[in-house]
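Once you scroll down, you'll see the structures, which are given as structure tokens.
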Structure I
Amino acid sequence: MMPVPQSLRALKDVGMLEIAWSDGTAYRLPFKLVRVECPCAQCIHEITGERIIRPESIPETIHPTELGYSGNYALRVVWSDGHASGIFTWERLYGICSHLQAVKVA
């Protein structure tokens, strides 16, 4: 069974999204990493799957201005650069936790 978040916190002082999962793990993900991994059609070409957004175009100071749930299956994020169309499924977020920039905290 796919783990689901037990808690989500935007830690603006350290620039990280902290996620505690139902399998007992917890990770901190840099805001910029999460923004770069946005799965929406503005960031990834719908046909080819090629990443459209250039990571270097995202400011280092990027941060979420709003976090919300999309049903019981995903996180919706509004970013400080105005981007708001990405929906991160729990599966996608859990996958991002395996990224080298992710920090395991539990």
Structure II
Amino acid sequence: MELRDQVIAAADLPTRLDKLPGWQGNMSGIAKDYPVGWDTAVVMAVRIGMLAIEMAHRPDLDIRWTGMRVFMTTHTAGDVVTELDLATAARIDAIAAATTPVE
């Protein structure tokens, strides 16, 4: 079974999100705010875009002057949170940690 087909049980989601610091949400989607400057957010967005192509999973990216918000849900599973969302969230956190702030 593919990650996109493995729906997270509502009762399990809070515990699973506890393992992904900063990520919040409910069964309709998960989100995290990254407090980075606009230039750094753009660099992260390009890297997240490459990840999205690799994983065939497209998060919503909202870039603002003071940060970037990432939101995910798995549309093909009925707009719920799946293992694919959690795996993508962990990879996005790794991208954020590896991105040097642009000044």
Structure III
Amino acid sequence: MRWFAATNGDSMSLDTDDIKAIAKLARLKVDEADVPLYATNLSSILHLVEQMNSVNTEGVVPMSHPLDVVQRLREDVVTESNQRDEFQKVAPATRDGLYLVPKVIE
């Protein structure tokens, strides 16, 4: 099985053996009749990725979102009081503000 992208200009395509190997590694049960369809579909996806990789993106500023939008955020202020002492009163064991639990891994 080929685990590399074609670098010599040849289009990367998957054959039925590749699909069976991928299914085995992913522990997926694939019907024999569906294997050629999967090979065609996954090869199309790889071809699309090759096309996208071939686009010159030099000078293109990366963006976090395709639309120039601003998300409205609420003001970052504390809205509740610290109730740690109240919560820890009912805990079986605490020390220095931390909950103590039994050791479960040796």
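Given a computed value of 18 for relative contact order in percent (Cα under 8 Å, 6 or more apart), which structure among I, II, III does it belong to? If you can, show how the numbers build up before the last one.
Values: I: 26; II: 36; III: 18.
Source structure: III.
Any idea which of I, II, III comes out highest on distance in nm of label points 7 Å out along Cα→Cβ at positions 59 and 83?
Details: I: 1.4; II: 2.0; III: 5.9.
Greatest value across I, II, III: structure III.
Out of I, II, III, which structure matches -10000 when helix-only ellipticity at 222 nm (-39500 (n - 2.57) for each DSSP H run of 4 or more, over all residues; to 500) is calculated?
Details: I: -3000; II: -12500; III: -10000.
Working through the options, I get structure III.
A short reminder: the numbers here are calculations on the coordinates, not readings from a lab. Model, not experiment: these values are computed from the prediction. Cβ atoms are built from the backbone, for glycine too; each structure is taken alone.
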